[in-house]
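Down below are the structures I want you to see.
Derivation of every value follows stated rules applied to the coordinates shown; laboratory data play no part. Everything numeric in this text was worked out from a predicted model, so none of it was measured. Cβ atoms are built from the backbone, for glycine too; each structure is taken alone.
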Structure I
Amino acid sequence: MEFVGESEWVNSAIHGPGYSGNTPFVKRDSSMMSDPVTKWHIYSVDWTPDKLVFKIDGRAYYTVTKAMIEKYGKWAFDNPKYLILNFALGGAYPGGVNKIKQPYFGIPVETVDLIKQGKIKILVDWVRVTKL
């Protein structure tokens, strides 16, 4: 799940050798218009030997198959991975979407002010990894 500060949508992208969010393996889900990203949600990925299925609150919204990936590069999802929760702010991805350059690339001044005031929180209630 990738979030760039626009509460009505989130994004998923597949990254591997020869492909990233700049290839066709990116999907924006706009269902947050009726249930904003600022509320609690469950983001998940069902990972099988030949596909990845991204879900929000149990609803699949994006599927990428091994065959789709192999048109661009090697399927990199057939070995163990580490789970990383990255709470990065700003940068090229949000900046490319929101076109904000100041005060920090990709972060609006209103957000910077809220951070300085201690009024911004990123909360994760739980993380679960299961193997079937």
Structure II
Amino acid sequence: MKGTIEDLKSIGVEDESVDVVISNCVINLSGDKKKVIEEIWRILKVGGELYFSDIFSDRRIPEHLRKDSVLWGECLSGALYIEDFRRLMEAVGFKAYYTVKKSRVTIDNKMVIMQVGKIEFYSITIRAFKI
């Protein structure tokens, strides 16, 4: 099937038809993360699991950095602020989730370090359940 992660219904993924959704560094590339999480909630069966790793930040990414093509390619400009992620998960319905693994992302490129300033990035693996 070919489609977008924001609209799985258009490719025929039915409500509550999926046991597990696995994602590795994809959600940060979406321009509408809320819609992605809503779609995952919609397609998961009760008791289903979202298991994913992605890039998160310790603060909101400023607009000018979110539009930077180099940072986008480095998967940094789309990083979701950890607290916004928590609020989003709860608003959609994912009240049962936890962090499996968290590690700080090191940046070696001096130009990128200058651009992002004090923003810290983390690779976080999350398990979330539709209960």
Structure III
Amino acid sequence: MVAEMGCRDARICKSSPIALNNPEIEQKAGYIGFRSLTVRAFKLPLEDRCEDFGQVACYVGGLAETPHAFDLDDHHHFERGKPMLVCGNTADMLSQTRYGRYFRVEGDKSVHYGLFDSGPAKLVEASEAGAKAGCC
């Protein structure tokens, strides 16, 4: 649904199981598992895969609630002042949104080095498997 709304690379920030705590509902649900997801999504013209263009992002600080580090999602943890290799989508999320003033993104998309080893997982598949969605 998120992709259909124009957010091609939504990221899971947090995922946790939901207990039904009701024997009658548990009986009807059977082996169905329920999870709560906190998702970060951007309406940007993003790639459908994690493309490596050699871009590097560095959190420069400035967000009051996260002065020392910033978590874009469940697997992109940026420590202030420490550069990190990112895919083109992550670079765009950090530079072309409200986060742009808090990040220094170096590099462009003029040289393509291929795909990162992992790619974006579908949100449902990732949440059911307990895996991390996104790139890099």
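If percent of Cα pairs over 19 Å apart, for residues 64-111 alone is computed to be 43, which of I, II, III is the source? Computing percent of Cα pairs over 19 Å apart, for residues 64-111 alone on every structure in I, II, III gives 43 only for II. I have 17.9 for mean count of other Cβ atoms within 10 Å over residues 8-15, calculated from one of the structures I, II, III. Which structure is it? The read-out comes from structure I.
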